Structures are given as structure tokens and as C-alpha cells.
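What follows is a group of structures, each given as C-alpha cells.
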Structure I
Amino acid sequence: MSLRSILIVGALVCGVTATERLVVAAGCFWSVELAYQRVPGVKSTSVGYCGGIGDNPTYEQVSRGNTMHAEAVEIVYDEKVVSARTLIDLLWQIHDPTTLNRQGGDRGTQYRSHVWYTTDAQRAAFEASKAAYEATMSSFSGAIVTKLDSAADAPYWKAEDYHQQYLQKDGQDATKGSLKPIQCYGRRGPIKKMDKAEIRRILRKEEL
């Protein structure tokens, strides 16, 4: 039995939840975080900066594009409740993975599409999910440009406190399973529609 298996069994015996960690980037981190806050099985989220140069970058440095960090979301989840595959399935639904260094009107490397895995199972889940999503795409959609790297090679730096759970603190719904629209920038930004069949499957386990 591997060390990881021993730790998981020990956690179960002791009544401790076995959790995994995944880091994703998909544009403005406020809306991405809120989407993952709603997923049953997600224990905690935070927003931060990943995949760049230098330690402890500030929002101002990242927003200028000087450090090459992406606005990212760290997801800690209960693997007995939600799988890495499901979390990555959701990623395709909440951003455009075919636009390089851009999401809507937000442009720059900080808004790139990127996933950092912490286990081989997550890496395999990404590849399987990507292939399944590509099979549903129109030939006019363009290619997926989402990058995949190991989190071991990319430190995650937690962002300033005022960014954490920003949209929830602004009054938007973070309830598990919520399908309410998500909107950034003081409710002046683009509206992210969440009441879609694939998202209902993920958040509410509804059949397609």
C-alpha cells in the first residue's frame, strides 16, 4: 500500500475528511472562485496568483503583467464527494478556453486559462475532460489553449484579504448548488449564466 493510501485510510478511520488541492485560472478570479464555492464537496477556496516570477506578488504588480502570474483559484475538495474530473468539467463551462491571454474584455497573461495539478489523477482527469469537451465543440470554435502544469513547479501566492470571497461579500449567492448568475466589477461586468444543463449536472447532479 502506498503512503498516500495509508494516509487516506488513516484519515477515514479517524473520521477526518481526505481532501485534495487543485489550482485553476480562467480570467478574473472573483467569478471563478464563486462558481467553485457553489460546488458540493468543495471545502474551501481562495484566490491568488500562480505561474509567475518572483515571490509574494501584489495585485498591482500582477495586473500590470510584469510578473507573468495568472489570477488563480485554489480549490480544496473532498474527493469522496466531488472528483477532479467534475471540477475540470466545470472549468470549461465558466470561461472560454479558446482565447489566449484573454477573457472577454480582460486582456493580459494574468487572465490566461491554466490548470495546476497536485496529483497524477488530476492530470489524467484534465486530459480526459479536455478530450470530452473538445468532442462537443464546433469546428469553428477554435482550439483549447488551456495550459497544464504541475503545482510543484508553480508556487501559489494567496491574494490580498479584500479579494477573498469578494463576490460573496458583495451579496452574490455562494450557496451549494446555486444556479444564480455571477457578475463581476460591482455588478457592472459581463453576466456569467450558470443555469445551463451541464452546470446543473455538476452542481445539482441532474441528469442531462
Structure II
Amino acid sequence: MNSITDKEGLKKLILYIAQKSKEYEMSLTTIRLVKLIYLIDENIFEAEGKKYTDLDWVYLHYGPYSVEIANVIKEMENTLLNKNEWEDDDRKGVSYRPLEFIRIEKLPGSSEDHMYIDGVLKRWGDKGTDEILEYVYEDSPPMWGIKKGDKLKFENLIKLKEERILFKETYDKYLAVMKAEQKEWCEFKKKYKSIVIKHKKYNSPDYDLNLDYLED
């Protein structure tokens, strides 16, 4: 079961991210908020096989998008979040900060969930929006093999995890074989070398053996 299944839980998560945005000195736009929550869902799904939220993620605006998040942010404006409109050259937008008197209650979910959330914010908190968008567009597994308007395929994370496990098992078997063969080769070299040395010592005409290729 998802840890966040209602609007109040989502508000707590948004406030928590907004509070953390001060720590990373990041401009918290709607795009960034949506993408950070998506990355939290992606991270926890990969680790636990379930998303942190029950949001329906769709490939829309700038990659993964949730209409529910945008609606909740609107509800929180001026009551829980301070809305700041900005304009820079030919660009303009909106960023958010938690109102100073707002106290953030404990987040829903387990301590492991909270650890993953902090991990996502630590990894992406000081990254630019363009870098985050580049990841979610090009490298995020739930975005693979879909087109605009489609729901994201979180099951891709399970397939990827299974592939990694299979690769590790195959690689470990390969290393074990190589290790065994290396041991056999070392034993052969030792035995062969002793025979060559013995026959060279007695100048045996029956052996014309070379030690050079054993010197590695």
C-alpha cells in the first residue's frame, strides 16, 4: 500500500520539500516540485516495489506529470505556501516557500521511506531544472517506451532490477570459473616449470622446452 493516499499526506510532502528547498537554496517552481515528487516515487518503487504516493503519473508537461499535485499546490497558495512571481529577461514564473509560521508534521510512511525521500532531495536538490528534466526524459525507466499522454510504466523498474540481478549472477559465475581456471593454470605452470628445469639441468636431449611463455 502507498504511504500517501490522500490530499493531506500530499500537502505534508510538498511542505517538507519546500522546507528543504531553503537548505539547498533552490527555486522551488511547480515543475521542480512535480519532478521531485516523481523522483521520490521512482526511487521508492525501485527499492520497495511500490510508489510512495498513489498519484497517477502521465507523460505530459516536461515529462512525468500529475494534475493532482498542481491542484494541491494551488490550494496551498497563501495559506501554506508563499507564492513568489518572478521575471528574468524574457522569462517569468512562480516559485514557492513555506510560510514562516507553518510547522511541518511528521511525514507519512516508514523510516525507510523518509530515508529515500531525503536521499532524492540530497541528490537532486542542488541540481538545475534542466538537469532534472534531462534525466526524467532520457534516463528514467518508467518513461521508456511510452508516448505523450501515456501513463508511466513503473514496472520497467522491476524489469531493470531483474536484469541487474541476472547480470550479477552471471558475472559472479564467470568470475568463479575464471578463478578456478587461473588456479589450474598456476598449478600447471608450477608443475611444467619444475619438469623443464629438471631436464635442462641434466641436458636431456629428449626435451626442447621453453620457459619464456610461463613468465607472466
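Taken together, the values in this text are just the output of simple stated rules run on the coordinates, not laboratory data. A quick note: this is a predicted structure, and the numbers were derived from the prediction, not measured. Cβ atoms are built from the backbone, for glycine too; each structure is taken alone.
Work out which structure the value 1.7 belongs to, where distance in nm of label points 7 Å out along Cα→Cβ at positions 28 and 44 was derived from one of I, II. Structure of origin is II.
Using the calculated result -8500 for helix-only ellipticity at 222 nm (-39500 (n - 2.57) for each DSSP H run of 4 or more, over all residues; to 500), pick out the matching structure from I, II. Only structure I yields this read-out. The value 7, 25, 25, 11, 7, 7, 8, 6, 3, 1 for P(r) over Cα pairs in 10 Å bins from 0, in percent was derived from one model only; which of I, II is it? So the calculation was done on II. Taking distance in nm of label points 7 Å out along Cα→Cβ at positions 84 and 100 as the criterion, the highest value among I, II goes to I. Name the one structure among I, II that distance in nm of label points 7 Å out along Cα→Cβ at positions 92 and 172 of 5.9 was derived from. It traces back to II. Here FRET efficiency 1/(1 + (r/R0)^6) of positions 52 and 180 (r between Cβ atoms, R0 = 35 Å, to 0.05) was derived from just one of the structures I, II, and that gives 0.20; the source is II. Here the criterion is relative contact order in percent (Cα under 8 Å, 6 or more apart), and among I, II the highest value is seen for I.
Name the one structure among I, II that FRET efficiency 1/(1 + (r/R0)^6) of positions 20 and 132 (r between Cβ atoms, R0 = 25 Å, to 0.05) of 0.95 was derived from. The structure behind it is II.
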